[in-house]
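Read through the structures below before going on.
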Structure 1
Amino acid sequence: MHTRITQADTFEEPWLSDVGRAVTNAVSLAFDGCHKIYILRDEITHQTMIDLDYAPVRVTCRSDAVDQLFEWWEISCPLRFIQAVEHGAGDDEHFTCVIPQGQYET
């Protein structure tokens, strides 16, 4: 059975504030099951992730979204990172580092 991370367990500051801001207008979240964690900011990016065989989770509550991201963070490999993604001009996606790879533990 999968154990849910409790509300008391969450990101350390300043990362908690950064993650909280990043999910404010998020449409969904996606995780590759290893280390790539994404905050998807629009419907086009949400659909793109589905096309790439991700299973995005819709964001309905900011605190639940932060909890979900932390749960994925805790089970990720050491190469983990969180990026916010939104559709840009043309077919390009715009990526913003929320927690860069290797920076959380430093």
Structure 2
Amino acid sequence: MKIPDTVRIGGVDYSVIETEHLNDGSNVCYGRIDYQKSIIELNPDNQDHLKKCLTLWREIIHGIIEHANMNIRERNEEGTVDSIAKGIHQVLQDNVRNLFDLRGEQDGDP
């Protein structure tokens, strides 16, 4: 999976950037989504490319939850998001050709 420069969630374009030494003030973070600035940050210091892909999916799912006004915080949001992100990543990696028409890309067409 490639990591895009931007991703649209709920009609909002979020810039995807790498931020070294990313933390929340007291803990090192793998990633973070900022709804006010429309930015998803990924920490390159503590994860390889595969882990950054999983972290991106986690932040996208947090964004979907936020934009849909879903209130799952009482139900262990982090654990739920982590499980869903890993599942989506695996399904896309294993089935992308079955789920999307990639013929144009293979033939050099847009």
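Read-outs throughout are calculated quantities, based only on the coordinates presented, and are distinct from any laboratory measurement. Keep in mind that this is a model prediction, so the values were computed, not measured. Cβ atoms are built from the backbone, for glycine too; each structure is taken alone.
As an exercise: helix-only ellipticity at 222 nm (-39500 (n - 2.57) for each DSSP H run of 4 or more, over all residues; to 500), calculated from one structure in 1, 2, equals -8500. Which structure is it? So the calculation was done on 1.
Figure out for me which of the structures 1, 2 the number 19.2 belongs to, where mean count of other Cβ atoms within 10 Å over residues 64-71 was derived from the coordinates. Source structure: 1.
Given a computed value of 15.1, 49 for Rg and Dmax of the Cα atoms in Å, which structure among 1, 2 does it belong to?
Answer by label: 2.
Matching task: 21 is the computed value of relative contact order in percent (Cα under 8 Å, 6 or more apart). Pick the structure from 1, 2.
Details: 1: 29; 2: 21.
Only one of 1, 2 returns 21 for relative contact order in percent (Cα under 8 Å, 6 or more apart), namely 2.
Looking at distance in nm of label points 7 Å out along Cα→Cβ at positions 16 and 96 over structures 1, 2, structure 1 comes out largest.
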